[in-house]
Structures are given as C-alpha cells and as structure tokens.
Structure P
Amino acid sequence: MTIQPFSWIQIIRLGLVQMSIGGIVVLTTSTLNRIMVVELLMPALLPGVLVALHYLIQIIRPRMGFGADRSGKCTPWIIVGMAILCIGGILSTFSTVLMYSSPKLGIFLAFFGFLAIGLGVSASGTALLTLLAKRVDSKKRASAATIVWLMMIAGFAVTAGVSGHFLDPFTTKRLLIIASTISIICFLLTIFSLWRLESYKYYDLSKLDVGDSTTEKNQNQKKFSEIIKEIWRENSAKKFTIFIFISMLAFSMQDLILEPFAGTVFEMTPGQTTSLSGIQHSGVLAGMILVALFTNKFFFNRVFGSLKVWIVGGCLFSAFALFGLVLGGVNGKGWLLELNVFILGVANGSFSIAAIATMMQLAKEGRSKTEGTRIGLWGASQAIAFALGGFLGAISSDIARAFINDVGSAYAVVFFAECMLFFIAAKIAQSIEISNSKNSITSGKTNTIISSTGNTT
C-alpha cells in the first residue's frame, strides 16, 4: 500500500486540532487554578493535586493508541477524545463555581472533571500524534512537529488572552459562559479541521504493494498486553521510553520553583518573575524553530539534520544551563539570570521537539499497526514524568531549605539534581538506534491490503 503523505496545509489542519486541545487545557490548568487559590482562598495543594491527576490518568494512553491501531482510523478517537475533553472542561469550571456555595461537592465534582480532561487528552492527543507519525514524510517530521506544537502554544496564548479579557469584571456566570463557549468552539474547530483528512481518497491504488495478509491478521488478533510486551522487548523502544521519562522529569522539575527562586534569591517582583517565565518560553519557541529549520531539506540538514544530534545536544545544553542556575543560586544577584533562563529555554525546546519528531519516526519504523500503541506508551511516560516532576521539584526545594540555611544554595541543590538527570538522559539518547533513512512514507511496504473499494481488509 502506498499512502500520499500529508501536505503542509493538512499538517496545519492537525495543528488546529492541537490548538483546540491546548485551549481547553490552559483554561482549566491556569485560569481555574488562579480562581481556586486567589478568589476562593483554597490551598494551592488542591489545584496541584487536580493537575497531577489529569497527568496520572494519562497512563491509559497506550490502551488508547492500541484502540486506534485496531480500528485502523485515528479520526474517531480524536473526535471522541475532544468531546470528553470539552465535557471535562465544562464540568471542571462548573465544579469551581460550585465551590463558592458547596466547597465539598465542588471539589468532589472537580476530580471527575479533571479525570475527564486527562482521558480526553489521552484519546485525542495520542491519536493525533499517531496520525502524524503515519502520514508525515520523514523529511518533514521535525518541521511538522514544530508547526503543531507552535499552534498548541498559540492556543494557550489566544485562550488565555480572550478569556482574560471577557472575564473582567469577574462573575461566576461569565466564567461558565466563557468556558462553555471556548469548549464548543474548540470541538467544532476540531470537526472542521478533521473533515475528510483521513479519507481513503489519499491512497494511491495504482502503486499498491500487497503484503502478507496472514501476518497482518495474526498481528490484529494479539492482545494489548502481548503487543506491549513485544514493544518493550525492542531495545530502541525500551530505551526511548526511559529517555522520555528521565528527560521530561528533569524538564518539569523546575516548573514550580523557577519563579520562587528568582523572587527569593534575586529579589524580583511578581511582574519580573512573570516576565522571566516569558523569556524562558521565548527560548523554547526559538529552540523548536531552530530544529525545524536545520532538519528541513531546504536548509542545513546536511550538517545538522540528525535528530539524535539535537536530542543529545539539547539535553547536554539543558544540563549546562541548569548548572548555570546552580552558580546563580550560589552567587546571587550578580548572575545574568535572564540570559541563563533564555538559554535553558532554547535547549529545552530543541531537545523536546526533536524527541517528538523521533517519536513519530520510531513509531513508523516499528511493527505494522502498532504506531498508536507505541505513541501511547511514550505519551504515558511523559505524562507520568510531568505529574511527578513539579511535585518532586517543589518538595525537594522545601527539604533542601530545611537543611541548608542559604536559600540560594538550597535551590542550587535541586537544579544540580536536574542537571544530572539531563546528563543521564543524554547518555541514554546517545545509545538509541535511530534510523537516518531519508525515505518518505511513500516508499515503504506494509502488510495491509487495500481492496478495490478503498477499504482496508
């Protein structure tokens, strides 16, 4: 079977779906977080637990990917996932409003709302990445990943800006209306973006390669647990799973402590620390764009086209940037904190987007019809790392400050631990065998048979 790869327009259409996912997630994890803590005077632990819950439930991602593999279509999983995500967003908002009058009932419903958010992200996000892995030309993967993730970040920004504008003056009625409207718009945008995107009209029957139907049938009859065991026995897949967990753990550990570190050690105001976070995110965007440019065939891929180079290099530079924060914690105000944080962002952005592109490549190179399961496994590894990272970073800084009198040195201990994790991640990434093949998805064979009607059998 030969499949026409996605064009840039089709990749952008998938980016609109990712933008919709990002829009709903930021509304619940950012806006509702602030309302719980500031307006409702709830302990910060509550939104922290809820956000961690939506990450932890994503351990179900491999099963979602397995379902997409078995069905042979990713679109239904994306649509159903978005529906669940939208319901979760509305329920979470309603539960937050309910906390004003019935705190216990509101908190109880919030748990179900954030569980739905995690389930929705698991289904839609895993299926979306699987579709990208299957239908994006190998030469475009880094650029495609960058486009999709930039559009997700754009979704963050647009949703935050629009909701922030219409929320003033704040009322619970306004909050419910805005949350419901954003959820409905995101769902409709998803439907529009996916319309006939995965249609079988893209199959080129004139160049059909017919494989072994018996092998494919046997593969389809295997249970989820058997497929997972097979994938885990693959050296590259196992190493990549471990790499994702360690690198994303290191990536996320500084999320909750960077701004307090800047405020305490460098005596920055809340506005200044917020700007510092913006500098870091600008660096992340710059790193993503660099990888997209240098791995694109139209630019410099002959020299810097290897995804492994960017993964390993990004992890190493992340480690060096974090060691810079260690020195900043020890030296205090004289350190060039803004430049340090920007470099950290660039390094984080480069390795993370290269890892996503590699994820798609490894998924495509694996056994036929297991792309979704593989994507799900790696997505679950990332989600668990994010769930643990912020918590471990925060509690580690508290423990360090309890034993070390100097606050800057206490934070330095945590940053040094992250630094070591990135060195370990770089070492693991270096040992992963990643194909350097430049073949597009139109040149390989698969074991799927296409009938004359265009259906898979």
Structure Q
Amino acid sequence: MNIFKTSFPINFNKIKNTYFSNNSKLFGNVKVPGDKSISQRSLIISLISMGTTTVKDILDSEDVFHTLKAIEELGAKIKKVDNSLEIKGVGLGNLLSPKKPIYMGNSGTGARLLLGLVAGSNACVTFYGDDSLSNRPMERIITPLEEMGATIISAENKKLPITIIGARTKGFVLPINYKLLIPSAQVKSAILLAAVSARGTSFITEFEKTRNYTERMLKQRGVCVTQKKINTNKSIISLDGASVIKSKNITIPGDPSSAVFMAVAALITKKSSITIKNVLNDKFRLSVFRVLKQMGARISFLEKKNDTCDITIKSSILKSIIIKSNKSSSLIDEYPILSIAAASAKGETIMEGLGELRFKESDRFKAIIDGLSKCGVFIKGYKDTILIKGMKKIPGGCFINALNDHRIAMSFNILNLVAEKPILITGNKSIMTSFPNFFNCLTSLGAISLSYDRRKN
C-alpha cells in the first residue's frame, strides 16, 4: 500500500482493536501528514505537465496511492527518490487508454478529478471503486463533462463504474459556462481539468467559495486562470484552453483537516498543550480553527515563510456556538470532529447547512447523530441541521460502526479521550485513507492506547 517505506510501523490488527484511555494528557510537538487535497492534485496535474515534476512530502495514504497507480496507468513515469516522487508527465492530450479498468479504492477526489482530466483527452477509461465509492453520486460530475463533449457510460444511477471517452476522440473539447449551484471543489476541479484542453475560454460561477488548489496549481504552471469576485460569496472563474502545462516542483504542507483532530484532542483533555508543526497556512482551510476559537479554544498561530504555520493548542473550556450554513463549504470535512468538540462544550451547539455530509464516504449526517446518541450525548437532526447538547461527562460504553469512513473513525477515537467508558470502534482501518500515523501521533503526545479482545465483546 505504501508509497514510501514509512517510518511508522502499522499493525492492522492492533489498530483494529485499539481505543484511547480517558486518563490521557497530551503534550509536545507533532507533525501531521501532507495535505490530501494538494497531494491528489499534484499527481494529477503532473500527469499532464511537460517534463519532470518533483513532489516532496506527499501524503502516504491509500487514497493517494490509488491516484498514483491511476496516473501510471494513464502514462506517467514515476520514480521514488528518498521522500519525494519524480513524475514525468505526458503533456496535454496524450493520455494512454489502459487495457483494463482503473481501480480507485475509496478515493472520491481522485476518481472525480480524473474523470475531468480524461474528459478533455482522446483516451477511453473505465473507473471503478470499492463499495463505499461505488455508492457516491457522480451525476454532478457527469452532466458538465458531457456538455463539454465527453461520452460517459454508466448505470442508470450515475455511479461508478463509469466508462468515459474523451471529447478529443470526436474532434475537440467544448468550452463551458457552468453555474456551480451546489458548492463542490471536486466538481469545479473536474471541469477545470477538462477545460484546460478546450478551444476557447470556460467560465465557472461559484455562489459559495470552495478550495481553490486546482486553479492555483494550474496558474503556477502557465495556464491562464482568473477569478472575478462579484460579491462576498459569488465569483466567476475563467480559464483559457492551453497547449502546454509546465512542470513545477512542489512540497506538500501539513493537512489542516488532519491537524484539527489533534487540536480537538488537546482542547478536550485536561492539562494538555501541543504544537502542530508545518500546517498549510490557508485562511479558507483554517476556518475550523477560527470556529474553535469562537468556542473558547486557546489556539495561537506562528506563521512561517513557506506558506505554513505552527499551531499551538491548550486545554480549554469550550462553549456552544451556532455555525451558519454559509460556513458549510469551508467546514464540510471538519463537521465530524466539530461535533466531538460540541459534545464536550457547555450549552447547545447548532450546525446548519450540512446536507452535503450525506454524500461523503458514508452518510456522515446520520453517522454523527447515530454515533453520539450511542455515546449518551443528546443530539437531534432535522433537515440539514444538527443540534448537540454538550455534556460535562460523556457516558460512552458502546460500539460504534465507523462505516469505513476515516473521519468518523478518527472523531470517535478522539471522543474516547473523555468518555467514562470505552467507545469501541469498528472500522479503524479506514483511517489509512488520510492519516495512516493517526494512532502513532496521538501516542507520541502522551495518549494512552489500550487494546480489547473482540471475541469477549
């Protein structure tokens, strides 16, 4: 599985039966894995770049591994050098048509972005995934790519497996003027990756801001990409079709979405103080830390020259908050761990605009409600809103099925740090998707790791 020979041993049987003691106190420095969004995009864009790109500190996880193998199947030449990858791209329009379908595991980002890339090529590719990925909706990807000239063959439910025939097989890629009515960085990125090969200028209108790594990385490689802000939320992105994408070396910063798990762990455990090193210093991605500060969290940032920051977190008495729906696009991956913070806070926390959670690796909306209810926390869901009543003591003493969803598994592992009785979690292996050294990071900070015998439970 590993992209690199990892410095941390991973015992699958051990992490499967692991939980954390409520007597833990966290202290020290920790470095979280490379950002998953940037890791995935660096591989995909390197595939269509000219020359060789060096990617350093890439996330060593299952999702990234499947994307890595996919770009190899599509023509990239990849060499491992120490903690870096050297990727020789094929340039625009030169993707190979693999002889067999490409397996994407549980990587929704990889699958959706590669669908966009192939849509702008002359290749024919079939993508498929595991049970979880095969149940995730793809219609929002399919619709714009078909408008751009790609031929897409899928089941009636518009889910994987999907066969896509690039628009260049029929002549050329059509530019598009698309309104992104539901915020999604993955849909936006898929369109942009197809639009790079189009004849003319494509436009995407966003009504809520989403992650902009694809735009930034394409611009850094010579593609003409601009963004015109209409008002606070609305903007129009324009991209001119290109003939060449330049190579550009990249070092992957630490993932804020992984860092927040360590942060909440320190906040809710007594007498804890940790510093998370070299985290991506991106205002949009650090929104979750600003929300935690509004809840009373003692968090400070030390900005560094390389677009990263060190984040110091100390034990805090958290208070309830209302998180409005206009924050949902910047917090969509962080709601599971925010729900853990809310369960440990004073008062009733309300989180609005969570509909998109239903279409992640699992139905996270339901998983949060079911999981916290089992742990003895008062929680109520209605429409796209969740209400959580914080508690001084979390009863715990239950089994949680993480539904093979890494963020659900990590969130309830963190809750174990303050639960009166152990929360035993099925699906810890899913954590390999984004944060393989999750358990090692926590134990290095002082978390007490315990094991249980499933046969006795």
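We did not get these values from a lab; they are worked out from the coordinates using the rules stated. This one's a predicted model, so the numbers in the text were calculated from it and none came from an experiment. Cβ atoms are built from the backbone, for glycine too; each structure is taken alone.
Suppose mean count of other Cβ atoms within 10 Å over residues 326-333 works out to 19.5; of P, Q, which structure was it derived from?
Considering all the candidates, the number was obtained from Q.
Any idea which of P, Q comes out highest on relative contact order in percent (Cα under 8 Å, 6 or more apart)? If you can, show how the numbers build up before the last one.
On the way: P: 28; Q: 19.
The maximum falls on structure P.
Which structure, out of P, Q, was helix-only ellipticity at 222 nm (-39500 (n - 2.57) for each DSSP H run of 4 or more, over all residues; to 500) derived from, given a value of -25500?
Answer for the origin of the read-out: P.
Of the structures labelled P, Q, one was used to calculate mean count of other Cβ atoms within 10 Å over residues 142-149, giving 24.5. Name it.
It was calculated from structure P.
Where does the value 21, 17, 13 come from, among P, Q, when semi-axes √(5λ) of the Cα gyration tensor in Å, for residues 102-221 alone is the thing being computed?
Structure Q accounts for this read-out.
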